[in-house]
Structure I
């Protein structure tokens with residue numbers, strides 16, 4: 001990262017904007033997000049790096065629980081951020097460990113977001129439980145649109161709903 005070595009420990013996931021890797025940098029575990037330019041049928045991108053940085057600033061200013069942005073490599077289109085250790089909300093749903101308290105934590109995030117005119121990506125892979133605190137580990141945010149808010153879209157993936165089960169079936173087929 002920016003000319004300093006980091007050791008890749010594994011792929012954490014691939015999103016519509018990039019690949020996230022667990023790395024060791026400076027003796028600590030971090031997340032390295034490498035932006036990609038693969039097409040996405042349902043989302044339009046401009047400058048992805050500028051969007052990541054803008055969204056991080058927006059969400060940080062609102063007080064959302066986010067991993068800290070540690071470093072930016074503009075030339076390589078990479079960001080280094082704090083690693084939040086724990087299961088994703090998707091893991092919790094699969095393991096029948098989702099609780100009303102966790103849903104309430106997401107709703108508390110909504111209470112910060114909606115008055116400011118924002119939505120985040122409520123898909124459960126974007127949330128990690130560390131201790132008893134739920135973190136939003138992505139930096140993506142978009143202008144608030146009712147059809148994409150938590151109550152109308154996101155919550156459909158926070159329990160074993162038909163939408164969640166269909167997603168899991170499709171994921172299995174692609175594996």
Structure II
């Protein structure tokens with residue numbers, strides 16, 4: 001008989017849901033603002049909002065990574081097949097890679113723009129100069145990571161729902177507040 005499923009600690013649970021839901025909102029905002037007409041106040045407002053949310057999220061992500069490095073994740077249950085455990089580990093690694101690269105490419109890309117970065121209205125230092133080629137390359141990487149991120153998040157949600165509805169193995173409940 002298998003022992004009870006071990007849950008994540010409360011801080012890990014809250015960081016998971018805060019960061020996860022905020023990232024979904026941030027990705028949706030990024031998709032929305034992508035097609036806004038250039039040189040308009042509306043576009044500038046949304047871009048500044050996106051940058052501020054992104055940097056705030058980066059702080060939560062950093063907190064989440066530091067916490068995760070100090071507190072290991074609960075062991076996956078024996079009921080999961082070896083390939084499922086491997087897929088879970090790799091998908092989590094890739095999600096973390098995206099969480100790290102998204103704010104870095106956004107921030108550095110914005111540093112090569114004449115508009116720079118405003119963090120909730122406070123102008124932050126640029127790490128670059130106005131250079132369209134570098135900016136476009138970094139924003140291209142930023143968008144590609146966003147596309148990969150969306151796929152990974154979708155797979156993560158589908159896997160979570162599989163554990164909740166099909167497998168009913170308690171894996172989903174490990175990361176829920178109750």
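What the table below lists for this structure:
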read-out: At a computed -9000 (helix-only ellipticity at 222 nm (-39500 (n - 2.57) for each DSSP H run of 4 or more, over all residues; to 500)), which of I, II; value: I
read-out: Label whose coordinates, when distance in nm of label points 7 Å out along Cα→Cβ at positions 6 and 142 is calculated, return 3.9 (choices I, II); value: II
read-out: Highest-scoring label, criterion being distance in nm of label points 7 Å out along Cα→Cβ at positions 30 and 102, among I, II; value: I
read-out: Parent structure of the calculated result 3.0, given that mean projected area of the Cα convex hull in nm², for residues 86-125 alone is the read-out and I, II the choices; value: I
read-out: Comparison of I, II - label where mean count of other Cβ atoms within 10 Å over residues 78-85 is highest; value: I
read-out: Highest-scoring label, criterion being percent of Cα pairs over 20 Å apart, among I, II; value: II
read-out: Given 27 for relative contact order in percent (Cα under 8 Å, 6 or more apart), calculated: source structure among I, II; value: II
read-out: Which of I, II leads on FRET efficiency 1/(1 + (r/R0)^6) of positions 14 and 134 (r between Cβ atoms, R0 = 30 Å, to 0.05), largest value; value: I
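Read-outs: derived from the displayed coordinates by stated rules, not from any lab. Please read these numbers as outputs of a predicted model, since none were measured by experiment. Cβ atoms are built from the backbone, for glycine too; each structure is taken alone.
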